[in-house]
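What follows are several structures.
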Structure P
Amino acid sequence: MDGYDAFSAGVEPGGLRSLADIRLLICYLLGHLEKPLSKQQVIEIMLEGAFANYFDVSQILCELLETGGAVLEQAEGLEVLRLAGDTNAATLLLESDVPKSVREKALAAAVRIQTRERRERENNIEVEQTPNGFYVTFTMSDQGVTFMKLTVYAADLQQVETVKKGFLNDPVSFYSGIIAALTA
């Protein structure tokens, strides 16, 4: 036996292979981010970074909630996780057990996911199927004022996803680029 107790399927080299390390990384994320995370966001972060697989992450989230190490709260209309005081203190003592590169990569993934979800809430994207493809309409609004509405054609669903992702990666640059092109 090699001392590892986590499933390795879907976990890249350098990922976490012990449940204790996965638990520590989850607690580290919950304790170090400005905005709280939902259970789904934690799972997405862990899978996107290939730190751990879905089953281990789900198991640990359930255990944290069952043991009182974390609690669910409402924040900004979402059900999010918050560490209990004792769990947060223990995490601060033990966080260095998880490699710094893994912690930094996980924090970066968390910020990316939170930013993408915020952009999805702030910017409306509608997809309309036509006989020959799709129309994708991007609407940018702020405080009830629509300042841009743009419709583009996409030949297939793959292209729809590509243009949506391109827009959501940086809607402000997208808008600025269009304004610059129109005013040049």
Structure Q
Amino acid sequence: MVAPVKASELKNGSVFDAGGRTVVVTGVQMQTASSRSGNTLYKVRGRDLVTRQKYEASFKGDETLDPVACERRAVQLLYRDGDGCTFMDRETFEQHTLDNASLEEQLPYLVDGLEGLFALVVDGRLLALQLPTTIEFDIVATTPALKGASQSARTKPATLETGLVVQVPEYLAVGERVRVNSETGAYVSRA
């Protein structure tokens, strides 16, 4: 039996039982109380691993949740086809396939050779994918870089190799590599 975990200890990739639903955490936002007697709330966003439905709830920091025993396995993207993506376990070389509906939010971030990719495996079944926090992409389309543009706050849209569109600084051009935060979808830096 796995020991209960406090809501304040939840992080992306944590898996817990929410009234019979197995939920993987995709985001945690801390909201501090405005009064002295108020409790800090943790707004948890996630996805039900079985039904793929979105999950949102708020917990007090000291509330306990029952974690679900699952394995985090390092995987590699082998290939994508019309139905989904096939991944290979880096240790056992087993292959697992997830359909496109299961990967809906993560598909724009899946590039060939992506390092730091983990699968959440429960009872030998791959149920969810955990992306690295930052991912490198090539810019394939954007407006031309402005001559003399400095590193200012002005941005422009850029289409990346997977079709993902992000706002990048105006001095970047087609062919450059950039880092993008996989949790927020925001530009981080040049690669």
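One of P, Q was used to calculate P(r) over Cα pairs in 10 Å bins from 0, in percent, for residues 31-110 alone, giving 14, 32, 27, 18, 8, 1; which?
Q
Taking distance in nm of label points 7 Å out along Cα→Cβ at positions 55 and 135 for each of P, Q, which is largest?
Structure P comes out on top.
If distance in nm of label points 7 Å out along Cα→Cβ at positions 119 and 167 comes out at 3.7 when worked out from the coordinates, which of P, Q was used?
Q
The value 13.7 for mean projected area of the Cα convex hull in nm² was derived from one model only; which of P, Q is it?
Q
Tell me which structure, out of P, Q, gives 10.8 once mean count of other Cβ atoms within 10 Å over residues 127-134 is calculated.
Computed on structure P.
helix-only ellipticity at 222 nm (-39500 (n - 2.57) for each DSSP H run of 4 or more, over all residues; to 500) computed as 0: which structure among P, Q?
Value 0 for helix-only ellipticity at 222 nm (-39500 (n - 2.57) for each DSSP H run of 4 or more, over all residues; to 500) corresponds to Q out of P, Q.
Values in this text are rule-based calculations from the coordinates and carry no lab data. Small disclaimer: the values here were computed from a predicted structure and weren't measured. Cβ atoms are built from the backbone, for glycine too; each structure is taken alone.
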